[in-house]
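Enquirer: Each structure below is given as structure tokens.
Bear in mind these aren't lab numbers, they're just calculated from the coordinates by the rules spelled out. For clarity, every value in this text was computed on a predicted model and none was experimentally measured. Cβ atoms are built from the backbone, for glycine too; each structure is taken alone.
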Structure P
């Protein structure tokens, strides 16, 4: 978390009636990420654990969040935002925008080296 680079146009993120909008990356032939499933309107229908997929969408780690997202929840101290999202996406009416822009997970040494080389 916080170790990705995703070069998207933030102006394309829209809440509509949702409390949160996720930026998703379309991926091919992957198994190192969980995936996110959507309906035709862009509403999140489920989060899936890591498994091989020929094609799918992953959470790019960028969120547009309503300032009152936590208003109806009692949260004590520290909590995992990812767990909160996966447990409450239906109540939050979570939605997503799909991007095909440049994405790299620089938390993995090989990808970090590749990113460092490309940025030089």
Structure Q
């Protein structure tokens, strides 16, 4: 699921929440294609993530019967694009649409992301 080099960059607090102890690894993983100023700002605004959502049992019997789309970033350095393609098909029943760039297109290429979202709506 994770791209090689992503795991092992966070630390865990006593309450089991994970956090990024510095900005360098976060920038490399999440913001590598952002402007330096945006990358520093974004990494500085990361907050600890609770462990419970990834440990709890899925509460629904099935996915809701709604229209859905999966957008995958080809240059992702966190979640493997290949894994995301597989999960899009297997779990969501859709073929993903793909966007150049990394994990944070909302910062690195917001106009392209907005255009893609508008096309799939």
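Enquirer: Given that helix-only ellipticity at 222 nm (-39500 (n - 2.57) for each DSSP H run of 4 or more, over all residues; to 500), derived from a single structure, equals -8500, which label among P, Q identifies that structure?
Expert: Q
Enquirer: Still on this structure, please answer the following. Quick one: distance in nm of label points 7 Å out along Cα→Cβ at positions 15 and 47 came out at 1.0 when computed from one of P, Q, so which one is it?
Expert: Q
Enquirer: For mean count of other Cβ atoms within 10 Å over residues 63-70, which structure out of P, Q has the highest calculated value? Walk me through the numbers before you get to the answer.
Expert: Details: P: 14.1; Q: 10.1.
Top value of mean count of other Cβ atoms within 10 Å over residues 63-70, among P, Q, belongs to structure P.
Enquirer: For distance in nm of label points 7 Å out along Cα→Cβ at positions 7 and 39, which structure out of P, Q has the highest calculated value?
Expert: Comparing P, Q by distance in nm of label points 7 Å out along Cα→Cβ at positions 7 and 39, the maximum is at P.
Enquirer: As an exercise: mean count of other Cβ atoms within 10 Å over residues 71-78, calculated from one structure in P, Q, equals 7.1. Which structure is it?
Expert: Here the read-out was taken from P.
Enquirer: For structures P, Q, calculate relative contact order in percent (Cα under 8 Å, 6 or more apart) and state which one comes out highest.
Expert: Top value of relative contact order in percent (Cα under 8 Å, 6 or more apart), among P, Q, belongs to structure P.
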